[in-house]
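For reference, the structures are reproduced in the following blocks.
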Structure 1
Amino acid sequence: MSPKKWIDKTNAIGIISKSGRYGGTFAHKDIAFKFASWISIEFELYIVKEFQRLKENEQKALGWSAKRELSKINYHIHTDAIKQNLIPAKLTPQQVSTVYANEADVLNMALFGVTAKEWREANPNLAGNIRDYATINELICLSNMENLNAVFINEKLPQKERLIKLNRIAIQQMNILQELEQRKLLK
């Protein structure tokens, strides 16, 4: 029986047969994979390994995405406090950017001990910024610090005082987060 007759008699779904030049029998990719797996155990193993590799890559990408989302949680609260309290009405866009960058560096100094510029100079071969290379614990702490700095800005605390307070808080929170992580590893 020809493939065309078999397809017609069984009303096969996902398989087609064409005659003539460039003709042949074609199956939906899922059917083709199953058939190839049935013929060759090596092919089936290859498909399983490839699927596992793709899922691992997907999980890595999700982890990166989650880290980025975590770093944005309190960003708007922080920038709004800066806008409402630290930016005078008559500044150029460049001056406004400098105010935001200085406040970001308050957080960077409190948590990482370096400004964004210092980090870039120390890591010229790395793309992105210091926060792209932060651990989950550092990003949690940074998110908390953005919120706290917004509160301190709203309370009109001078930048120097805010930096000292935020650094103490960062040290305390990082110690707690690392302790929790070590407990999990011991279990």
Structure 2
Amino acid sequence: MNPPQNPPPSVKKLTEIFFRIGNTTFGGGYVTIGMLGRELVDARRWINAEKFDLAFAIARVTPGTNLIAFCAAIGALICGVAGAIGAVLALTAPSSALAVLIAYGFERWQGNRIAMAAIGGTVAAVAGMMWATIWIILKPHVGGTTWNGMIRNLQVVLIAGGAFVASWIFGLTPLPIILAGTLTGFLWKDAKKP
């Protein structure tokens, strides 16, 4: 018996997914991107990992809010211009209204020790979710235990680690880091790939 197939993508369904994930996922853009990856790449297979990663990289070099650029790129890749508009509106409108309400509440409760302790716990949870998102993005690029797989693992560790050091220690902006990673990946190809 064949497994059930996912329905083909539609602007309506794409918008529903962005609305659901964008407005129920807490922790910032990277966490939302990770959840969208699970839904759109792994579960529904509406876009492959390479295009998902391309949208992520392109969004990182655009000015402004990278999550909005990412949603526009993914929406466009899946359902064209209408998908881009639907994805961005579904993700931004409700969460923007919620952000205004939370900021108002914070102003009123910032002297409360219990409220501030809750915010501290939230920050710690968000950091854990960001690390999980990093793994979701890196996992498809990690090789196996063969010689080529180990070389691929070394490449991933060196590029990801180098980007972390360049950003955290040296304070480089995203554009030169991404360009250096792109150049390194281009020059250091897998032996099996042309």
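Read the figures in this text as sums done on the coordinates, not as results from a lab. If you're wondering where the values come from, they're calculated on a predicted model, not measured in any experiment. Cβ atoms are built from the backbone, for glycine too; each structure is taken alone.
Here are some notes:
- Looking across 1, 2, the calculation of distance in nm of label points 7 Å out along Cα→Cβ at positions 147 and 171 that yields 4.5 traces back to 2.
- Identity of the structure behind 21.3 (criterion: mean projected area of the Cα convex hull in nm², calculated), options 1, 2: 1
- Each of 1, 2 could give Cα Rg over 2.2 N^0.38 Å, for residues 35-122 alone, but the derived value 1.40 comes from 2.
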